[in-house]
Structure 1
Amino acid sequence: MRRSDSKWFLTRVKRTIYNFKMIEGGDRVAVGLSGGKDSSALLYILNLFRRHAPFDFDLQPIYVHLGWEVDLEPLHELARSMDVELHVEETAISKIVFETRKEKNPCALCANMRHGALHQAAKKFGCNRVALGHHLDDAIQTFMLNLIYTGRMDTFKPATYLDRAGLYQVRPLIQLPESTLIGLAKRERLPIVKNPCPVSDKTKRTEMEELLNEMARRYPDLREKWRAALKNSPFWNLPS
């Protein structure tokens, strides 16, 4: 990614935030960090947005520790470089999912428990919003998963109010293709912590990622066409 590209991605993220009122003055935003490039890019971009926004808001990065041994110092360093402190929420999710429950399809249970732990930590720190690092490719893959495996035409929303948690869940990167985040992570040397999950890259979502990439090789503008379709659909109803 060239330096001149930065204005493009930040402009698109700003428009997404403003259109959906994802972040407003006085908000305290919990940023879910997973150790992957997407969530590190999310924290980087939100900090960049914070420097240019016409209002003040706070960031609280949170890492939900699943129980496996990982080196989190690179994430602590990233947070410190932005004058914020990373909170590590300790859990026993990996043990519950793989040892106690011995789930054959562990991803759904793990995701639910991770979100629950993230929401609990966000409330503990007085946050009213939780930001996740899902991007355009994630939205498309979720649509494909729902269509192929459940017969539903649906994907996740850019912004949702979670009644049970009492939090707004927002996805500021939802209009950025994954390739933009890959380039940003390389350019800015954003930290990536290896995912220790034994089923990582062995899921149905990985199948959808491969299928999407195959389709995009044949139709290079597929992602932008899909983004336009989502903007004009009931799923997003996003202004141009």
Structure 2
Amino acid sequence: MHGETAEHLGRVLRAKAGQLFELSDGNEVWLAQTEKVGRSEVEFSLVERVPAREPGPAIVLWLAIVKFDRFEWAIEKATELGVNAIVPLAAARSETALVAASEKRAARWKKILRESAQQARRVRVPELLPAAGLAEVIAMDRSEVRILLSERESALPLRDVLRTIQQAGRDDIVASAALAIGPEGGWTDAEFDAARAAGLAEASLGENILRTETAVCAALASLRFALG
């Protein structure tokens, strides 16, 4: 092992020869023993394969770009809650300056995803996809279940939407789902129309107005519980 991860093991965790760690290449997890620990390189010997799997369904999070401290907190928790991919969403009401600066944050966001995945002992790190508008993302996505969170009074509670999905697919396991969470200013009428035309289910998390990062945690936990 080389680079930043090796330096973290050696300098921060102060790993020593003979210690056991779990290693993953994105497909398998192995129990491994340190053989030699240097300043920027750690050598391991593999001991045994560790049973590991990613929980289903595969979830892609379409997350509107908001203030970066909140966005980064949200993707950290989304990783812990098992998302497989994240699309930074350039929603119509996302701040233009934040959208423009988002490309330069990609390396930092990937690091957050990697560290969060390691903390959660996940086999794979979620994929960070390029930023895109809602209509573009909808056109590219092929998820079986697609839900758009909404603050409109006409939106059904997420509980009811998920119950309907469960009843409709009682004999089948949902393999993939997409969840769209908008900016603090909400979706525009054009975005609602695009979502409805594409068959996305509009769902509400209740009467309280939630911050983006709160909605991420509440909705993902509900999805995992209902479809996992």
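Since every read-out is calculated from the coordinates, none of them should be taken as a lab result. Keep in mind it's a predicted model, so treat the numbers as computed, not measured. Cβ atoms are built from the backbone, for glycine too; each structure is taken alone.
Quick look at the numbers
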read-out: Test item: FRET efficiency 1/(1 + (r/R0)^6) of positions 24 and 216 (r between Cβ atoms, R0 = 35 Å, to 0.05) calculated as 0.50, pick one of 1, 2; value: 1
read-out: Label whose coordinates, when distance in nm of label points 7 Å out along Cα→Cβ at positions 32 and 184 is calculated, return 4.2 (choices 1, 2); value: 2
read-out: log10 I(q)/I(0) by the Debye sum over Cα atoms at q = 0.19 Å⁻¹, for residues 64-151 alone from the coordinates reads -1.12; which among 1, 2; value: 1
read-out: Entry that produces 22, 21, 13 once semi-axes √(5λ) of the Cα gyration tensor in Å, for residues 120-191 alone is calculated, selected from 1, 2; value: 2
read-out: Read-out distance in nm of label points 7 Å out along Cα→Cβ at positions 72 and 128, computed value 1.0, structure in 1, 2; value: 2
read-out: Source structure (of 1, 2) for Cα Rg over 2.2 N^0.38 Å, for residues 16-87 alone, computed value 1.15; value: 1
read-out: Structures 1, 2, by mean count of other Cβ atoms within 10 Å over residues 40-47: label with the highest value; value: 1
read-out: Source structure (of 1, 2) for helix-only ellipticity at 222 nm (-39500 (n - 2.57) for each DSSP H run of 4 or more, over all residues; to 500), computed value -10500; value: 2
read-out: Top of 1, 2 by FRET efficiency 1/(1 + (r/R0)^6) of positions 160 and 200 (r between Cβ atoms, R0 = 25 Å, to 0.05), largest first; value: 2
